[in-house]
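Structures given as structure tokens follow.
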Structure P
Amino acid sequence: MKKLLLLLSLSFYFIVCYAQNNPKEYYEYINKAELAICDFKYEKASKFYEKAFKEHTPFINDLFNATILNTKFTKNYNLSLQYSRTLLQRDFEIGWIYRDIPPEDSLIAKQLKILEDTVKSLTDKNLIRVIDEMGVDDQKYRTNYEEYEKNRTIDSVHYFKLIELFSKKGYLTEQNIGLFQYTPIHGILTHTAQHQFNPQNLLLKHVLDGDVYSKLYMKYYDLYMEYLDKPTIYYMGWQDIFISNDILFINYPENISKFNEERKKINISETWEDYVKKVKYQFLIGNFQLYTIVQRFYEGNEVEELIKEIDEEHQKGIYKREYIRKEK
């Protein structure tokens, strides 16, 4: 078993050492991998993930998808073990992986459990402690809607604190703090965007340098635009694509070319057609995390009224939105 772990350690070492800092090429391969998944071409998708991870140190969301792919579909357990090791080093739990492995593959489940018990975290605990303290402050008045000014003051302090942390600690990367969504930084960035502190000023440089995940940045920026009562530019806001009553609703951009251009500016090669294909796959098939799910709740017959409106538009030849139901 020690030999096995040594071999895995060495193989992963070579993957990381030969990774370049080419975020544009990285996202191109990630897009190809995700589209291959949507076409059920899982072996092809696995190859694209391997190519992506040689272009840039992988982000956790993409490692997550690649691990699921190689554990459940391609059965390439060497890659599954390598990717799981990296997830653990970034404080991402992997118990969900080996618990889903069929009995006939119990050996790999044991090997994953050994990884979980032996791999040490490489995140910066001092930096995480600072962020945790900010998280406590962030929630101090958050449930009291009458404390708007206090919340906004806290968000202002945190916004400039993050600028300070970026300059002092280097970039707030997943290697340092783990998955943003698992830490208070996600809530802090969400709340600063809601209170109209521009995520672009804080994150864009680090997105372009490949230190912050572009797909997460798009979410924060579109949230910021929504709270300014302006159209989103990446179509990742609360109003753009959402699920309600187990029905997927997709609103189309007025200018699809502009949508594609804005994504290219932050190294995302994914087009609108690519994006919609992934959204539909995740909604109908599941298995992977290809986009961030937005759930909206309507009262009474509002959902059926919305469906009726869309049907009437389609009958008139107007195709600005659509909906998809899951088969029972």
Structure Q
Amino acid sequence: MLQGCALTLSQIPLTDRTRLTMHRRDVLQAFGVAALGSMGLGAAAHDFSKGPVRILTPYDPGSTVDITSRMVAEGLSKRLGQTVIVENRPGGHGSIGMNALLSAPANGYTLLTDTPASAINPSLYKSRYDPAKDLAPVAQLLSLPFAIAVAPSVPAQTIGELVALGKAKPGSLNAAVAGTSTRLAGELFSMQAGVTFMPIPYKGAMSAMQSVMRGETQVVFLDAANLAPFVESGAMRGLLITGDKRWSALSQVPTAREAGYPGFDVGTWFGMFARAGTPQAILDQLNEAIREAMASPALEKYLRQRGAQASQRTSSEFKTFFNQEINRWRDVIVKADIKVE
């Protein structure tokens, strides 16, 4: 330490003392900003220390939605530093799980994983919730393209030929229906193409595909992951796939745009929701953590094996997309006059 240079603050003239104080404050502020920058968003992140986070799923244990939810929960737990529990609440066309979400506090501790059914069911089943007002979209997990396939016996090599066949012989084409979204996808294409398919309901994707392969029905609208093995083996003929580009597992099947139907851009997806009223900062924090989890090697492999793509949408972008889904499917239900028996 240099002798003779150790002045106290009171020994410094007032003008110089003011400059020194201001300089010292600026330095401290600069260090504070740098420290916050080095800590990232975590410094202002919501503290999830009050208890475990619950992810509700309105589907059975072992379903694809359930498996995906559990893999996301594992990654989310690491990033939040809190236990994340998955609870299966199937039944009532999804209403049991949805009601459990809507009866929980809007604080981010209770979430729900669902599919396009969350946008469709209120219009189809007259549910008691308004998806646009009662749900807060958190993150879209993944998306899968839809495809259209026909039985080998159907004399149509392209989607254009199928449409022409349906118009030439009204009522000759039956469509195997595997669920609500597949029914609505078929109805949407029918409206856009000006052709009618007679919907024949089946209990699931496999039953619907088997009916096409047996010749009981002629066409099926289904997610590409389910159809790919049977199209590749020649048991069915793929005519169209949705999405911006061809799918690697079905490289010979043209996209809807290539086939002349750019407006047929439907697909299936999984998404996570909170209750409306959850602060946007919490939604954004959860969205970031979920997207990081979806980028993990385990989930990347899981998605690749199923031909799915992880979504990069922010919570606000997912909200915009979700509202578009609500409006799209509501219009289809009304225009096709679909009634639930």
Kindly point out which one of P, Q the value -14000 was derived from, the read-out being helix-only ellipticity at 222 nm (-39500 (n - 2.57) for each DSSP H run of 4 or more, over all residues; to 500).
Q
Once volume of the Cα convex hull per residue in Å³ is calculated for all of P, Q, which comes out largest?
Q
Comparing mean count of other Cβ atoms within 10 Å over residues 133-140 across structures P, Q, the largest value goes to Q
If relative contact order in percent (Cα under 8 Å, 6 or more apart) is computed and equals 24, the structure in P, Q
Q
Given a computed value of 58 for percent of Cα pairs over 18 Å apart, for residues 77-156 alone, which structure among P, Q does it belong to?
P
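Any read-out appearing in this document is the output of simple, stated calculations on the displayed coordinates, not a laboratory observation. The model shown is predicted, which means the values in this text are computed figures rather than measured ones. Cβ atoms are built from the backbone, for glycine too; each structure is taken alone.
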